[in-house]
Structure 1
Amino acid sequence: MFDLLFGRISGGLDAGIMALSLLGSLALCAALFLLGRRNEIAWWLVAGAYVLWGLSSLLGFSPRALDSVLSLLLFLLGVAIPLILGIGAGIYGLLLFQRFPRQAPMTRAVTLRTFKGTELVLPLAVALVFGLASSLPVLSVFAEYGLWDQVPLPSLATIIVTGTLGGLLPGGLVGLAQRGRWAWFLLVIPPLLDIYSSVITAGGSVKIFLSIATIALAVLGWARWGAVPAETEAAKYK
């Protein structure tokens, strides 16, 4: 029953990794629920979610990486860059939301921006950097054993592409910080990948449930933002 809920856990370290990962996903769900209501506490929860995920990644550190400075550096960068992007998205969103007057306690009278193609640049750039960073822990393993000539490039490319799709989560949050309703759709893709991964690797039904909840909250957030007023022409020049 435990394996069905949480997947295969072989020891205390695996339990810690799983617990931090699930807590991060739970914090994200709470953040999306509040973002749908334009509540600025959501951005604190976004940053908190990435801190939890970063700690979960750090627990996966291999002591053998200490034998190679390059391996250690690649691993730490692979953890730090997604962490910085996630926390940065939270700070960015909080600062932009705080430019608007309060509508209720902790809720801002945010208005929506009209979609322009140029607004995709920053979210997609964040996703791409996230994807490139996701390959660094894999490269650190090869650096650890000095097997640079055996790096499987097709597999590495797959990891980067998958990581970039996962990076649409911080990228989508950046889009929401920029008050783009369209950005909610970007948040649907990463949990879909998580569901697929959890099914393939028997990651546990709790993780799948949180991924489904993330998708549902993203759709609900998109629907709620349909009632948010658009930015006026005069406000654009203030």
Structure 2
Amino acid sequence: MIQKIGIRNFKSIKEADVSITNLNLLMGLNGMGKSSFIQTLLLLKQSDKLEEKILDLNGIFAQIGQGRDALYQYAEEEKIVFEFIFNDSEHTKLSWNFLYQKDKEKLTAENGFAKDQMKLFRNETEKFQYITAERIGPKDIYEASGVVVADKKQLGLLGEYAAHYINVFGQEYEVAEKLRHSKAHSNNLLAQLNAWMKEISPGVSLNTRYVSGVNKVILDYQFDLVKDKTNPFR
């Protein structure tokens, strides 16, 4: 688990060191650095060539712009520093010093890390989902993406690929023991999701169907009757 995150000269943040726990709440006025702190994780997560010391300022999780948009306005040194400390047995520390290039959408780090150290970082950042405050509402048909869902295993910034995620991984993924509903007939994601939804709307269950011709996903609902179920509806 990530134990501490350090940031220097990034957007509105001159310097910050934040200890991380199981639940973290960021509070403050607009422009105080809450979004910038989260974007630190997102930038590193979306940078597929981070092992080659390349940071992508624009990708599927965050769009910063160019180097001039990433550097703290009053930086005394033209470097952006991201530092991560893990609570593994060796207390691994990864710190990147990205060189400022004002017109570039990719920044290059002065330093890199061994393959096993990067594997630890990748394993940790694969565990989280990021959904913005602005989320999509109910729809008749939902978007699908092989890259975002199958490869990146993400729900999408707006939750727009949630139906596709359920369709792909609903039968495959097992829910962590502490999050399981005791009345679910299985530990897989779909069964657990339906069990928890019944707490909100008794008798409900959802199903998904991938429409390959248009690369979309249909999500519909049914309700339990005494001896049967209702017809599916959207």
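To which of 1, 2 does the computed value -0.41 (log10 I(q)/I(0) by the Debye sum over Cα atoms at q = 0.09 Å⁻¹) belong? Source structure: 1.
Here distance in nm of label points 7 Å out along Cα→Cβ at positions 60 and 124 was calculated and came to 2.2; which of the structures 1, 2 was it taken from? Traced to structure 2. For FRET efficiency 1/(1 + (r/R0)^6) of positions 36 and 212 (r between Cβ atoms, R0 = 25 Å, to 0.05), the calculated result is 0.90, so let me know which of 1, 2 that is. Value 0.90 for FRET efficiency 1/(1 + (r/R0)^6) of positions 36 and 212 (r between Cβ atoms, R0 = 25 Å, to 0.05) corresponds to 1 out of 1, 2. Taking mean count of other Cβ atoms within 10 Å over residues 164-171 as the criterion, the highest value among 1, 2 goes to 1.
Comparing relative contact order in percent (Cα under 8 Å, 6 or more apart) across structures 1, 2, which is largest?
Values: 1: 25; 2: 13.
The maximum falls on structure 1.
Structures 1, 2 were compared on FRET efficiency 1/(1 + (r/R0)^6) of positions 28 and 220 (r between Cβ atoms, R0 = 25 Å, to 0.05), and the highest value belongs to 1. Can you tell which of 1, 2 yields -22000 when helix-only ellipticity at 222 nm (-39500 (n - 2.57) for each DSSP H run of 4 or more, over all residues; to 500) is derived from it? For helix-only ellipticity at 222 nm (-39500 (n - 2.57) for each DSSP H run of 4 or more, over all residues; to 500), the value -22000 is produced by structure 1.
Read-outs: derived from the displayed coordinates by stated rules, not from any lab. Note that this is a predicted model, so its numbers are computed, not measured. Cβ atoms are built from the backbone, for glycine too; each structure is taken alone.
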